[in-house]
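Dropping the structures in below, format is structure tokens.
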Structure I
Amino acid sequence: MDQIAKLVECGVYAGLFCYPSLPSVIKAPVVDPARTLDLVNRIGPDRCIVASDVGMLLEPTALEALRLMIRLLMVLGLGPREIDPMLKANPARLIGLDASASRGV
């Protein structure tokens, strides 16, 4: 987490991915979802991007994985003010799209 925080200070975004966040009998039953919350709290949702890292056999589809990540973030106590930037504005900004176009979608 310290390395991620240092990189964020240099302008990069931290990725929140399924593998280290969502417990799974198949791949990572000992994952601690609270670490995801710790990261968001430490660096702030304005420097995080939620993304899917699935696609292997017996894993959910990318769309289902994103849905699960959103549910996890909500269970951890984050709301639309924190989740929306991580799903919409930050990825749009990263790839050069108008971030305002992603608001309210």
Structure II
Amino acid sequence: MAIVTSELIWIKSFLAAMGVFHTTPMILLCDNQATLDIAKNPVFHEWTKHIEMDCHFVRKCLLSGDLTAGYISSKNQPTDIFTKALRKHQFHCLMGKLGIVNLYAPP
């Protein structure tokens, strides 16, 4: 989450330098509920042995309002199409979410 958060902040600042301003919070979706809970709630920090700077960085961005974190179930995670072996139905469902179409399919 920290790597994606830093990339989002960089893209937002790059767009601002180009004259494109984005005022609404960026949305970061994660399929790990425990990670979201730790990032959002400081009480959960007591449950973890080693909190790295990454967690504090993401939490700071959440508190500042630059970022909102939400949950997405694993079956709806579009990036799985690039990283996992999927069944045919799930593969085609995620292809549709990404807007990938077969140019050679008959109309």
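For Rg and Dmax of the Cα atoms in Å, the calculated result is 13.7, 39, so let me know which of I, II that is. Going through each structure in turn, the value belongs to I.
Computing helix-only ellipticity at 222 nm (-39500 (n - 2.57) for each DSSP H run of 4 or more, over all residues; to 500) across structures I, II gives -11500 for structure I. State the single structure among I, II that was used to calculate distance in nm of label points 7 Å out along Cα→Cβ at positions 16 and 64, giving 2.2. So the calculation was done on I. When mean count of other Cβ atoms within 10 Å over residues 56-63 is calculated for each of structures I, II, structure II gives the greatest result.
Structures I, II were compared on Kirkwood radius over Cα pairs in Å, for residues 32-87 alone, and the highest value belongs to II. Tell me which structure, out of I, II, gives 24 once relative contact order in percent (Cα under 8 Å, 6 or more apart) is calculated. Only structure I yields this read-out.
Bear in mind that the values in this text are calculations on the coordinates, not laboratory data. The shown structure was predicted, so the numbers you read here are calculated from the model rather than taken from an experiment. Cβ atoms are built from the backbone, for glycine too; each structure is taken alone.
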